Structure P
Amino acid sequence: MLTPFHLAYHVTDLEAARRFYGGVLGCAEGRSTDSWVDFDFFGHQISLHLGTPFKNANTGKVGDHMVPMPHLGLVLGYDDWRTLADRLQAARTEWVLEPSVRFEGEPGEQWTMFFRDPSGNPIEIKGFKDLSGVFAG
């Protein structure tokens, strides 16, 4: 059984974070103060604190694409991934990498999408039709 991770990082605006993580991504809000807010990020705990977000740049080469490093990532089953991709598209998300399939027909075949939260923090969401492929070599 996997256990939840906890990740804390900076955002520039808590209300914008609430609209994005709660409204667009559909994450339930947990505890908060006037300087931070927790969310249930698909079974994991993220704590968003007011401050300067971490620096990132498109330096990660995956296939033919350069992706933001560092970034927060999440793995979902394909059906949940597709539902989230549709929500993000309906919200007119600006994509770093539009929803697409990588490594098609190979071990580790996955669907992926990259986007940024309102503070510029990069997020990748992967979807697997077969979750046993997450660690396929």
Structure Q
Amino acid sequence: MSYFSAAPLQEAVFGALQGDAGLAALIGGRVYDAPPEALEASATPYVLIGDEQVRDRSSSTHSAARHDLVVSIYSDAAGFADAKDVASAVCAALDGADLALAAGHLVQLQFFRARTGRKPAPGGRSIDLTFRALVQSA
């Protein structure tokens, strides 16, 4: 096993989220793979592709890796409704998606879990969605 599929998977997820019309209707183009340096409250909600854990899932005949990839939604709205709408759109775009990778083959991409939280700023909300991907070498 190697870390061969990490960057191609992130690129494919980023592209899928950027190109999803339902998500764009909610957040415009505010999909990031690094936290924005400064945002006005009007620039939320936004989506951030974040942490990842990778485990070897190779067999005697295939090299494979399981990725647990976190996609976070941040909102400065007073309640969770806006963030949950965005989270639903992210799930619709990614859960079961058949994404083409620059290296390797995506066998499966599925929603694994979600966690909601409050940010320190008054009214801020976050949702961390974890997606599980299985990628085999080509």
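If you work out percent of Cα pairs over 17 Å apart, for residues 34-81 alone for P, Q, which one comes out largest?
P
If log10 I(q)/I(0) by the Debye sum over Cα atoms at q = 0.14, 0.18, 0.20 Å⁻¹ is computed to be -0.62, -0.95, -1.12, which of P, Q is the source?
Q
Identify the structure, out of P, Q, from whose coordinates relative contact order in percent (Cα under 8 Å, 6 or more apart) was calculated to give 22.
Source structure: P.
Given a value of 4.4 for distance in nm of label points 7 Å out along Cα→Cβ at positions 18 and 106, calculated from one of P, Q, which structure does it belong to?
Here the read-out was taken from P.
Looking just at Kirkwood radius over Cα pairs in Å, for residues 50-113 alone, which of the labels P, Q belongs to the structure with the highest value?
The structure with the largest value is Q.
Hey, FRET efficiency 1/(1 + (r/R0)^6) of positions 26 and 58 (r between Cβ atoms, R0 = 25 Å, to 0.05) derived from one of P, Q reads 0.05; which structure? The partial results should precede the final answer.
Values: P: 0.40; Q: 0.05.
Traced to structure Q.
Given a value of -7500 for helix-only ellipticity at 222 nm (-39500 (n - 2.57) for each DSSP H run of 4 or more, over all residues; to 500), point me to the structure among P, Q it was derived from.
The read-out comes from structure Q.
No value in this document is a laboratory result; all are computed from the given coordinates. As the structure is a prediction and not an experimental result, all values here were calculated from the model. Cβ atoms are built from the backbone, for glycine too; each structure is taken alone.
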